[in-house]
Every structure is written in structure tokens, then in C-alpha cells.
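Just below sit the structures, each encoded as C-alpha cells.
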Structure I
Amino acid sequence: MKTVLTNVLMGFAILGYQGSPDTDNPTVKWRERGIVSYGKIQHGIPVYQGIEGVYHRKNDSNLKISLGEPTIISVADREYGWGYFQFPSIYRALNGQLVVAWHMGKDAAESYGKGLSSFAVSDDEGKSWKEIEGGMPLGGGLELTDGTYIKNSTPVALKVSELDLLNAVDSNKEAYGRDFSYYRMSALPDALRGVYIARLSPGNSRWNVEHNVLNDPGVLRYTDGELFPVVWWGDMRIEAGGSVATITYPSFYEEAGKVPAAGVSFYRSTDGGRSWDVVSKIPYQPDLEHDPNGSKRLSFGFTEPAFEILKDSTYLCVLRTSDGLGHSPMYVSSSDNRGVTWTQPQVFAGAGVLPKLLQLGNGVVVLASGRPGVQLRFSTDGKGHRWTDPFEMLPFGEKNEHVSCGYTGLLPVGINHFLIVYSDFAYKTGKGEIRRAIKIREVTVEPSR
């Protein structure tokens, strides 16, 4: 049963400001308020079960929101360590099935490229699920204008001891305790250069991995302890005209003989992903007033960028910060000239990992993130400048506890509808045992005058 909310008046977040609906001026930005504090994580609107109603902001459009009951996709058979039953993703297979995958290995470089995942499929648009073994159903990735699909492919990390490397440019220990050393990509062995792209061409029955060109003078790559991974992760989008754009991390460059904390880089491919040219960077620029740990990040600064091209051609990017020092804020940046330049990143939420962006056919922009908990936010201004309060998918306490890995997957299923998949670390089985679970919910959101 859904809880029905009617005539609900709720606060609205203006670039991070958690204010009162009776006093907020929607045109005032948070920098002008000067009273934002991100030292304490604030709880949002609880929507743990099915719920529907109207979200209202004074002097702005309402949102009709409906969140379906959580559906269980899979439950762990026993207790697992970090990295297992988490990091879910979702896509629609070429045969029409919905496919959800989740990680089943350590969250470390040693797991890269090894396909340590489990899968489930749905034949009824997400109402019921069955786990499968073997290969994943064909689909996923980004569909190009010629019907080809492409996606990033991460190879198995190589052992540093087996490589012939020149001297490192710099090294440091990041806040999670891992030792990083940095090398110029141009001086690395061929296997550690460029990018790996998986391609599914029309009529083919499998993905083919290509080792493609990355045109980015000065870019560095890093060792993670005794391993050398090739990490080039980020959302891909089709631009007007058919080019492919992506914002990836980590983006390491040398400055005066040192390697500052990484930002992210914007790339474009005009040949369907066979070569990529760097267009611009969003360097790590912490706002120390609202992000006091910003200067303590030594390796990863901005990470896990969510990227979406909005209907008015705004390029929107939401960024995680990663420091191993507790919950860290998300930043937002945008471009109005196809990624040539980007606005100064601004803090707008006190916490969040792997943000996910999706603009629905009705124009509403969806933002999913998590840790602590799992949150949904919505924006109706067409720019991603103003967001609703977070809608809390899972309850969490004040302590730095993990009730979810915080990673989500989004899939549109209509102009007003989408599915969100996420992990729940505190699912109670019929036997009373607490186990990890993968859950999915259908969400409907649309403007309401």
C-alpha cells in the first residue's frame, strides 16, 4: 500500500540551502545566503515505502511524485565484506529484458576487469526478477547514430613488478591509505596508454574490446600499490551532430613537478569512440568555507562525475569528492558552450557518492546519490541550479554507518517514469537475519501546476 500525501508543503533546497518554504526566495543562490553548514548530515524526506503526493515550493511549480514499493531483486545468502552485493547498475537488453548487475568482489584494483558480478533479468518491466548465470544479455552502453553501442571497458590491472617503468613524476599516500605513484602516459608501455572501449556492432552477438587513442598531452596515470590499473570512467552522451562526449576521472596532471589532487576531464570523439580528444578540464578547486576537508585530499579531489546534456544544451556535471575523512560534499558545475569552459564548481549537498543524472522526457532532471543512505533529488529549472530536498530511500543514523554502498543505477521507462536500483545493507529476511539486498523502485515525477 502507498502512503498518500495531499496538500503537502515541503522545504526546497536552493543550491544546497535547506530553507523554509515561507521565507525562501527561489532567485537567491546559496552563496548569497552565507549560512549554509555541511558539518552535519541533514536527513531528507523519508520515502522508505510506497508514497505519492505533491511537493510544493512557494512561487514555483509543484511536482507530482510517486515512488513505488521497493522490489527485491536479490538477497545475500550470508554476510559479505565490502565490495560484495553492491555497486548495482541497470540497462535494457536488446531483447527487451531489463538487466540489473551488482559487484561480487573486493572493491580494489585487483578486481578490475575480472567480471566479478551477478545478474538478474526481468521480463515484466521490473515487477519480478530471476537471477541468471553465464554471460549478460546483450545491451547497455551508449547507442550511436548508426545503431552501434559503445561503453568503457576496464582491463585487468598489471603488476608493477612486471613492468619496465621510468621514474615516477610524483607519489603520495591518499587518505584511504593507498600508495599512489604517477607516470606520464606518453612514456608508459603501450598496454597502459589510450583507452579501452567495448563495441557492439549491429548484427554482432558479442562485445569486442578495442584499444583506442586518447589525445591528451600531459595526462598522467597512476599505480595503486603493487598494481597498475587503466582507469577511465565516466558517463558518455551523444551530442547534437552525433559526436560522443564524456567526462571522466581520475584526471591527473603535473604542476611544477608535483601532482595535485585530481579533477575531471571532458573529452569528445568524432569517430564513434575510436579516438578521443581532450577539450577541457574541471580542475580540483575546493570551496574551503563549505568543504573544510578540501585541502586534505591529496590524490582524488573531484571524482565520479555524473554528466548529462540537458534539453536547452546545458552540459551539467555533478561531482563527488573522495577523501576517506568522513562524508564529503558533492559539487555542481555546468557549461553553456559545449564543454569548452565550465563554471566554478559549487558545493550543493553535504554528502554523496557516484551521483547519477537523468533528464526525463518531461524535462525534470533526476539526481540519485547516496552514502549515507540513498537519496533522490529533482530539478525543474532546466539548468540543474535548484534542487528539491533529498527524498530518503533508506533510513540511516547519525553515525558513519553504511546502510547502503550508496551507488545507484537509473533507467528511464517513460517520459515521466524511471527505475532506480540500489543496495540495502540492512534487509531483514523472513528468518530475522540481516543481509544485503539489491532493490529496485519505480518512480513517477512530473510538474503539476
Structure II
Amino acid sequence: MISKTKLTIPMAIVILSVCLVWFYPGTAPAASVPGALIRIPDNGNAIIVEKKNQMLYVYSGKKGLGTPVFQSPCSTGANPGPKTRVGDKRTPEGVYFLKDEFEDRYLAPVYGEKAFPSDYPNFLDLRHGKQGSAIWIHGTDKTLKPMDSNGCVALENKNIIALSDYIDLDATPLIIVGQIDYTSIDTQTQIREKIAGFLEQWAKALAAKSYHAYLAFYDQTYLPDISWWEAWLKLRDKVEEQYPEGLKIVLENEGIYAQGGVVVVLCDMSIFRNAGSKIYLGKRQFFIRQGAAAPRIIGDIFQAKDKAFDSGEPPLLAASRMFFKDRSTDRSKDPRTDVTPAGAARSKNLSKDRSTDKLVVKTVQQWMAAWSSKNMDKYAQFYAGDFVCDGMGKAAWVTRKKKIARKYDYISVTGKNFKALPTKDGYWVSFVQYYKSSGLSSQGRKQLKLVKRDGEWKIFRENWKEK
């Protein structure tokens, strides 16, 4: 027999509360903020896409992290879970940044009236072997349905137009999560202060001349590009000779966002003399491992460089040279000490042996032939035992490339405009690379650092910038 229970007012309140949570699952607990939002710049915004509830939210640095200033239904990938490979119809999860903006006249109808490409796959995605590309946030001319995209984030056209008012390219993060986790404001404040202090010390170490102090900020699993360090030391010595006040590295307008156990920071980076002369370098992105131990950088790149540094030379070096542009002691006018984007001397005296130049270029071309033929054993032989790239050593790098070779029916790697630039311990070979496979095609500037190992030229470092 079922007993009848009288519905009291307190019970009614409880039932109503449960119903509200059921119908509004994205509602944040009182006095809490999304855990992904540690800091939004005062004049910036941040986008969060919650896949579970198929909702998009915008938070403002001016309004605080507690309440979104805009929200809209959205549609993500047809399959659940984070994206890992081409064609899996999944939407990635992580912190991304929007790189471009397309109007409807340039778009197919499936993309609606506006679209913003993201930078997926980002540094961490590549490091973890994730594949795929062309993850956009865009409108649609179809009826919006939950989980109905191939991996992009789709909105109704009226909402993508409204969202565009909150987007600054290369600044506004697109944070995609399975479900929003909320945390206390006090917790976020503690993390923000810890990360800000850590990066302030990193900037001081960079401005100083202690190589070991600088590297101490990096995780053991990641070796940053340090080919420019020797040139940087020479410039710092010259600064101290002419400007006793020295140079200072400044990080400003930090946006700090959480991605699992990693904190992603995007900030404006500048270099200036204490006397007041300042040069803006660009937007620097950091990936910082969080945990019980001290923070450590596991990746850092320029998200966007100032246009003055499009030549490819590290902005820090190029900006430092600008301080001496009009002085007779300007080192950038001395061909014996001028430094290329790869950190290799341009001095003709270092490149008298043209036969060696040709041999180094030939080695690179043979490496390309092995990659194109998917002869992975031969491919592996071109790498030095102490090779490192994207935080991976030789073994991890070759394993990743073997997986790619098995995945695609064919691979073609060709190049042109080869330039061999000697350094004190080897060569940088720079060229335009064309990559094509059954699942991907790209072209851009490739730089390979080669060193002598047991009498043979081996690849020691790789740099890549897609056009």
C-alpha cells in the first residue's frame, strides 16, 4: 500500500530547487566562477563552450567572472569526447584562440554568415599526437540541432553575429570543455597570483644573463629553443656598455586560463630600457604545468608577433638591435656577428667550403626522400641521438612519425630555395617545404639544425612555420 504524504511548503521548495537544477544544469553555484577562468584581461572577453549542455557563454573582464554577458545554444561534434584524429566528428577540448574572421560572401552556406577559425591543434595537442584541423566557430543556414557538426562549434546566424562583438583575434580564448567545473573566487585568486609571480620571475631571468636560471623555469620534458641565447648575451653586454640601466622584459594584459592540469597564459610582451624606450614584441603564449610542485613551463610560443618582426628573427633579438640602430657600434651592421632567424652567423668567412654546404643540403634532400618513401628505419637514421623537438626526444619523435606513415596511403615531401647557414657547431638549413599526404597538405618554412655525429651530418633541431 502506498502511503500518501502531505506536501508541505519546505518540501515544495526543495522540489522546486531540484527542478531548477534539472532544467538549468549550467547554473553556477553561488559565489563561484568557472574553473577555466583564472584571469580575463580588463578589456577582454573569454568564450566557454560546454559540450554537455550544448551552450556557449561569454565572460567579460570588466563584468567579472561570476556571470556571463552573453550566452547562446550551440552545436558541437556528432560524437562525444575530445577530438584525436581526422574525421572523428569530435570537438576538441582545451584552450584555443581565434585566428581569423570570414564574412558570408567568402563562406559556403554550411558556415552561415560568419566564421572564426581556431588554432587547433595547439602546442599541447601536437605534443600529444592529436590530429585534424579546421576547427571553427561559425554560423549555419541549417536548423541548429544538438551535436550535429563535424567537430566545429556552430551557432544560429543571429548569435554568431552577436558573438562577433566580443571577439578580438589572437586574444579572445575559445575554451571548450565537456562540462563546466565551478570553483571559489578565492581559489582562482590564489592561482592567479601564483602564476603571475612565476612569470614575473621568468621575465627577470630572461633579462639577466643566467642561462641556468632561465632554464630552471622549464619542465624537464620540454627543451625550449635556445639557439638565440649566445646572440642575446652579446646584445645584453652591449646594452650594459651603453645603457647602464639595462633592459627589462615586461609581460602585460595577462589572460590566464585552465586546461586540465595545465594553465594557458596569453599576454603582451615588450622589451624596454628603464629610461623609457619601449618596443612591443607581440603576444606570448605559455603552457604551464600546475600541481603540488612548483609551476613549470612545458611550452611557450609567440601567438602573434608584431609586424616589425615578420622576418623570422626572434623578436627579442630584433628589438634589442633597434636600440642601437643609429649608433656606430650597431652590431647588426657587422656581418661577422649578424644573426639569422635560425641563430646562424651570416659571415661569408664561415662558409668558404661550398662543398660542405652542398653536402648538408644533400643530406636534407635524402631525409625528405626517406620520409616520402615511408622508409622509417632510414628516416630515423637522419636524427641525432640527442634530437629534441616539441618536447619530444628522438624515440618519441620517430614513433609519432611511424604512426603517421602507417595512417596515410602516401606521403610526399619536397622543397625549394635551400639555404645552408653555418654556425659554430653545425648548420641551419632553411627551405620552403611542401608536404602532401592522403589526409593532409601544407606548405611553409622549414628549418633544420644539423650537427656532426660520428663523421655524419645528423638532424639536431627542427623549426616549422606554416604559410
Structure III
Amino acid sequence: MKAKFRTEHDSMGELKVPVEALYGAQTQRAIDNFPVSGWALPPAFIHALGLIKAAAAEVNGELGGVDADRVRAIRRAALKVASGDYDDAFPVDVFQTGSGTSSNMNANEVIAQLASRSGLAVHPNDHVNYGQSSNDVVPTAIQVSASLQVHDHLLPSVKHLRKTIERKAATLQAVVKTGRTHLMDAMPITFGQELGTWAAQLKQAEQRLGDSLRRFRKLPQGGSAVGTGVNVDPRFAKLFARQLTKLSGLRFSPADNLFAGMAGQDGAVELSGQLKSLAVILMKIANDLRWMNSGPLAGLGEIELPALQPGSSIMPGKVNPVIPESTAMVAAQVIGFDATVTVAAQSGNFQLNVMLPVIAYNLLQSIRLLANASRLLADKAIAGFEVRTERVAAALTRNPVLVTALNPLIGYERGAAIAKQAYREGRPILEVAAEASGLPAEQLEAALDPLRLTQGGLAGDGG
């Protein structure tokens, strides 16, 4: 009968490990000790660990800490981890030791096992982890993984959403609708202006994320156990950042203060805050779309979103705004993730934060959710909605608030009386103003022209 387990050992003694497992004793202890959630750390984090180990191996070879043959074997194995070939070899629960030591050792053991297949004896601590500590590797992995995911996935998705909105806005620049403040009828705007607002908010979100990334790419690697760099060549940090930049394609540099990079997670809090800010913007866009789409008979009914699926198991023909609803739920979840990151980042004492894995998990989940939701919102809601122009125009002509444009000509109180009369009698504001204001019809028509009102200025301007 084929053996199901093999015996591995670490500094605490021997332990049985599944025979086919690439990891060793320390990973197995973590699996046994932390059966908490069943949530492994996201693949992006594991891939970052692979990049870190490959870069460290190159530098250790350059500095003479590890021999050339082992460097080649470690680098080759680490890059396979970085490419996602062995994601299933990383089962350690998120809710583990707060430094993330279990995940760092999981990477060390897997890479050592793979590297040893070349016929060399590669040790997870002495070779793969040479010149490193979990205490600088795991914060670095948080920063590397989140930076890459924002740069490679989130920012392109947000840009795609913004560009989709801008293209839609360009087709609707002259389509006027009733503006709303406090959910109540207000002065007119164009659909182009309304969508342009969303695009401007997203542009600002892109800029804020970019600003945060510039700081977040300064890494604490080289600080070792407590930030002093014990057992690490003084040249390591700079050479490591250079090598990681080459491997990842994204520019990294050493932290200005290695102690701060390990003791605090301020950069993670800042980035998480920017993710929350983006979530708030997406929630706003989603809710605007839901209101504009509401009805279609008893609500605003200004637009018609693409019909994607039946909306009710009992009401035939009902269609719901499912993509904005999905987006709003993503936004709520990201706001919750940000609260977790905030609490976790407070949870360090002296030289080390001890909630690093949960920070990694929440940051990366937020980035993934926001990237996916942004693309769905662009492609399945914004790109395909249609304006119900007749309904929009009918509501606009009955809007008594248009009388605001006459304030400079007849005063606020006379304007209020005309607005109330128009609303009370259900008549167009132009008709009532013609009777009550004493102004010539041509002047009234020019002053109350909805499209002209979206451009600002005084009622008497422009002739």
C-alpha cells in the first residue's frame, strides 16, 4: 500500500506531512494550528512572495551569501511560484500568526522542495530565506502584491469605466434633463454634464491611487527581524529593490526608514482609504443609475438599463438594475474591508505589526472586487443604457423651478408665486410666466430655454 504521509522535521521535531505536499513541517503545523476560516491568502500575495524570493536569491548570489548553483535553482523555483504554477501548495489560513511567518515559511518550504529536485540540498531557512525575516518579507509582500494589482488591474479597469462614461456623455451633451438636489426637482442639466461628473470623480480617484502607490512602493525588505538589518548585508536593500524592479516591471525602492516600514502599516491604511474612496464613487454612480432607471412607470424612468435577466420569481416581466446593485454591494464590502485594515494597522507593538495577513487579505480582495465591478458597470450598464427622451422632456417642461432663471428680471418672490401657481395648476412654467410676469414672450422663451440654462449666466445674457 502506497504511503500517504512522509516524515518531515523542523526545529520543534518531527511531523507527518502528506506525501505529495510540496510544503514541509512548519507549514503543516500552521495547517493544524489554524483551522479558522478556510480562506487562504490571495494568489497575488503568493505570487509576490515568489518574486521576493527570486529577487533575494539573485542578490544573495551577487553578495556571496548563497552559491551560484543554489541561486539558480531557487530563482527558477521561485519564479514558478510567482507565475501561479503552485498556488494550491499554499493552504495556510489567513487567520494565522500575526507576522505571517507561517506563509513565509510555506513559501520557503515549497521553493526549497522544488529547488532540491535539481539534486542540490536546498534548505528553506538557510538558503531560500537567507538575509530575510518574515518580519520584513511579509510587509514587503503586502506592498508588492497590492502595488502590482492596482497598477496592472485596478487602474486599467477604472480607466476603462471612465472612458466608457466619457464616450456615453459625449453622445448626450445636448440632451437636457431635470437636475435634482435633495432628490427634488432643481435647475436643468444635460445628461452629458451628469455623466461628466462621474468621469471627473473617477479621474480624481485614479490620481489619488497613483499618488499612494508612489509611496507604497518603498519597501522595508532588508530590515530583518526588528529593522536593524541583523544578518543582512548593508547593500542588500538597494540591490533587492533593483532586482525586484527588473523582475516585476514596476519600480520599487528601499523604504526611507526600515523600522517604520515594519512597525507600522501606514501605507496600507492610506491605500485602503483610496480604495474606500473609489468604492464611495462607485456607490454614488450605481445609486444614480438606479434612481434614473426606477419605475419605469411609477419612478423617474429617465433611462432604460440593458435587460440582463428576469427580475422576479413571481412578477412576470419585471427587470431589475442588477449591475448597479452588484456594484453597490461591492462598495459596501470594500468599505467594510477598509475598516478591518484600519483596526489591523493599529495592532502593532514596538517593532512589528501583528495583523499582517488580514491586512494583505482585505487589501487584495478590495482591489480585485473594485476592478471587476468597474468593468461590469462599464460594459453591462453604462455602455448600453438608453435615454427615454420623451419622458425626460415632458418632466422638464413642467418643472416650475425653471423660474429661477427669471430672478434677475422679476425678483425671487414673484418668481416663487409663478412657480407655485404652475405646480398647483399642473401647467408649463413658460405658460404661467407669460401671463403673470409681463415679460415679452420672446424674452421668456430665451430666458427659460432649458439647454441654455445648462450653460449658466444671467437670463438677460446673450440676447
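None of the figures in this text is laboratory data; all of them are computed from the coordinates on show. Here the structure is a predicted model, which means the values were calculated and not measured. Cβ atoms are built from the backbone, for glycine too; each structure is taken alone.
Quick check on the output: 4.8 is distance in nm of label points 7 Å out along Cα→Cβ at positions 169 and 385, derived from one of I, II, III. Which one produced it? Traced to structure II. Here helix-only ellipticity at 222 nm (-39500 (n - 2.57) for each DSSP H run of 4 or more, over all residues; to 500) was derived from just one of the structures I, II, III, and that gives -7500; the source is II.
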